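Some structures to go through are shown next.
Taken together, the values in this text are just the output of simple stated rules run on the coordinates, not laboratory data. Predicted model only: the values in this text are computed from it and were never measured. Cβ atoms are built from the backbone, for glycine too; each structure is taken alone.
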Structure P
Amino acid sequence: MVNRPGTPRLLRQLNDRAALDLLVGQGPLTRAQIGEHTGLSKVTASQLLSRLEERGLVEVVGEQAGGRGPNAALYAVVPSSAYVAGLEVGPEGVTAGVADITGGIVAQVTVDPNGSGNPVKLVHSAVVKACRSAKVAVGRLSAFVIGTPGVVDPRSGDVQFSFDLPAWHEGVLAALRTDLRRPVTIENDVNLAALAERAYGAARGAEDFALVWLDRGIGLSVMLGGRLHRGRSGGAGEIGYLPVPGAPLPVGTARRDRVTEGVTESTSWGIPALAGGYGSLVGADAVRELAHRHGITEATAAACVEAAVADEGRGGPFLDELADRIAYGVTSVNIVLDPGLVVLSGRLGRAGGRPLAARIERVVGRISPTRPSLAVTEVEGDPVLRGALHAALEQARDEVFSATAD
């Protein structure tokens, strides 16, 4: 917010925003409770609520019985005062969700790409389908946040490079904004998972932590001082490229014009994957191969990890070796950043649960000067989608809640 002299209009705006944030986080509340939490007088709180009712942002949703005298009206934010969309885009499909301004998810749909590589067409189709399910017009959406794998340029906002989404490139963001006629933000999918973890999960309220994404591939997000660390070019967190013992160097894979060098075909997913570096040791293919060598022969990497956790007598040696591999990356992050907390997320991280996290924590503690806490994601549902909706809600609330009050 731009610093301006403490005019009555600005003070009203600040008070209105404080009350709205309070109602989203703790509502419904009475006039007296709002005054108590914000430090406003009864008269000021009453005037504030009248303004917000006139703007269609709050409404009376019930009553609270008191002592003597009439019951007090309970106020809440009007859910339909604004809507946002969050999307997770990947090679398997596009998942779109629509949430109201309070954060309630009113629709979630998944669209099959059906061979289409046109990003604008795919996103548009998913948004229209989600809005139809939510019975909300596309024009009522205040913000869109899209999570994608790969490197997102923090200056242009476009995807610079992604194995999974070769059609996403410079210019896609502008095309999406033109098509949707609304603010659109593209963010790295693991960064969005970290936002969700801080808002709803194991890192709730943490100022510093790292999230390690174990899924089809490997990813990292770093939160420092309550802010995502993206790096100068958006490459912070691309831990799959980390050189590690036991794997060839991922030569040439970080540049769009050299994507054929250092790349192999994923046997699990049928798409390009890193042929070297940390990602080649802990990606889905490598995890499944390791499990099969230990006699755990489920069809997918996540199923192998789940089977090992369910029977540690049989699966313990596999989990021990997997923990050793994962610890290479976690130790590197811990030595450089000392985040204090590392959260495991993604399908493999969730499948390993506490048994895998405890093993990694012990290994890191042995080979690192400090020992971080290892936690397993506590975000319910799709963490990337939850993070996208959370980021979109932050944008929408800044716009809707902070509008100048006359």
Structure Q
Amino acid sequence: MTDKKPRALDTRLTHTGRGSVGGGRGVNPPLLRASTLLVERARDLYDPRIRSYAIHGSAMHDALAEAWCEVETADHCVLVGSGLLACTLPIFAFAETGAHILICDNVYGPTRRFCERTLSRYGCTFEFFDPALGGGVADLIREETRLVFLENPGSLSMEICDAPAIAEAARARGVLTAMDNTWGAGVFHKPLDFGIDLSIQAGTKYPSGSADVLIGGVFTRSDRLAARLRETVADLGLNTSPDDAFLVLRGLRSMPTRLRRHEASGLEIADWLSGLAEVSRVLHPALPDAPGHALWRRDFTGSAGLFSIVLNAPADENAACAFLDALELFGLGFSWGGFESLAIHCDPQLRRSAARETIEGPLLRFSIGLEDPADLKADLERGFAALRAANGQSAV
């Protein structure tokens, strides 16, 4: 008798997106590198059901989309060449001249930059709103509002927004919602289950897991929205290489397992940091005293290895840089979600237009990788020694 019990995500990711397995074939689908795709008959050149050029993807792209949809519980996955492009694609696809876009104020910096530097050139207006606004976003929706864009949590200041309330308010007015879900990675957070129309991920981060690929995905359960996204991808000539699709598909197989390690190590280090005199606050949604913790407990099933801390006075930017420069295991780099730990200082890129949140000291962000937490703590202790020296304090 066939067991009808739903299979766990780890199991589904092991077996989906593999094509036909057996008969001497590899367990992974074959990698096809091509630009021209030959067809059998002249009429096939113009048959929309048949791929006639590799810019429209390949079997490897199909396999990745199938597996990634399992993660997001989506029916459609549209692949693009970077996480940033996955964020900007829905804005480009669903905004038109005169459109109004609402953007959560904790959004990824380059997404904000796209709106401020590029979107306005196309006759669109945008407005930032406080992540704490929740269903109150309804008061900001206009007749011309086309999209509400969220990031949950914000990848610098880590605020959690009330996504179900925002989705309900937008749906009542016929407005689409999109969420950058890279932190939750579809494993710990599933925006489509909460009424969000479009979920977005940078596959560059946890899905790949190896810091060696740029790719993004947009996910939806709507045939109509997927068709518009694909039309926009085709009209702009966007694509990602089959090699990159292969790397992310390979990474997806182990992503839930890796995320559990990132989560455990991240929580251990975040809890340790919260007890240090040099740290004013640890901004990690899974910590009980963190802002938005109640929303995190309600809407998430786990936490990523990415969080921030606020340094206590008298630390300033020079002291923060001294801290970072003293680190040996933490690389200084902007991405996250790979096997390696990373750290950055956030103040030069932290911008707010509507949020009430104030950061009382230098803001540092850590991506906790797969190293042993004890070694990472020792590395951070080196940083704090350098910070105390920069502040003119004696070592303790």
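For mean count of other Cβ atoms within 10 Å over residues 147-154, the calculated result is 23.1, so let me know which of P, Q that is. Let's see the in-between values first.
Values: P: 23.1; Q: 27.0.
Working through the options, I get structure P.
Starting from the value 6.2: which structure in P, Q was distance in nm of label points 7 Å out along Cα→Cβ at positions 59 and 243 calculated from? Please list the in-between numbers first.
On the way: P: 6.2; Q: 2.1.
Clearly, the read-out refers to P.
Can you tell which of P, Q yields -0.50 when log10 I(q)/I(0) by the Debye sum over Cα atoms at q = 0.08 Å⁻¹ is derived from it? Mind showing how you got there, number by number?
Values: P: -0.50; Q: -0.45.
Only one of P, Q returns -0.50 for log10 I(q)/I(0) by the Debye sum over Cα atoms at q = 0.08 Å⁻¹, namely P.
Suppose Rg and Dmax of the Cα atoms in Å, for residues 211-338 alone works out to 19.3, 55; of P, Q, which structure was it derived from?
Values: P: 15.4, 47; Q: 19.3, 55.
Of the options listed, only Q reproduces it.
Assuming 21.8 is mean count of other Cβ atoms within 10 Å over residues 139-146 as calculated from a single structure, say which of P, Q it is. Show your work: numbers first, answer last.
Details: P: 21.8; Q: 14.1.
Matching structure: P.
For helix-only ellipticity at 222 nm (-39500 (n - 2.57) for each DSSP H run of 4 or more, over all residues; to 500), the calculated result is -13500, so let me know which of P, Q that is.
Numbers: P: -13500; Q: -10500.
Derived from the structure labelled P.
Between structures P, Q, where is mean count of other Cβ atoms within 10 Å over residues 35-42 highest? Show your work: numbers first, answer last.
Working: P: 14.2; Q: 8.9.
Biggest value here belongs to P.
The value 0.05 for FRET efficiency 1/(1 + (r/R0)^6) of positions 75 and 235 (r between Cβ atoms, R0 = 25 Å, to 0.05) was derived from one model only; which of P, Q is it?
Working: P: 0.05; Q: 0.65.
Source structure: P.
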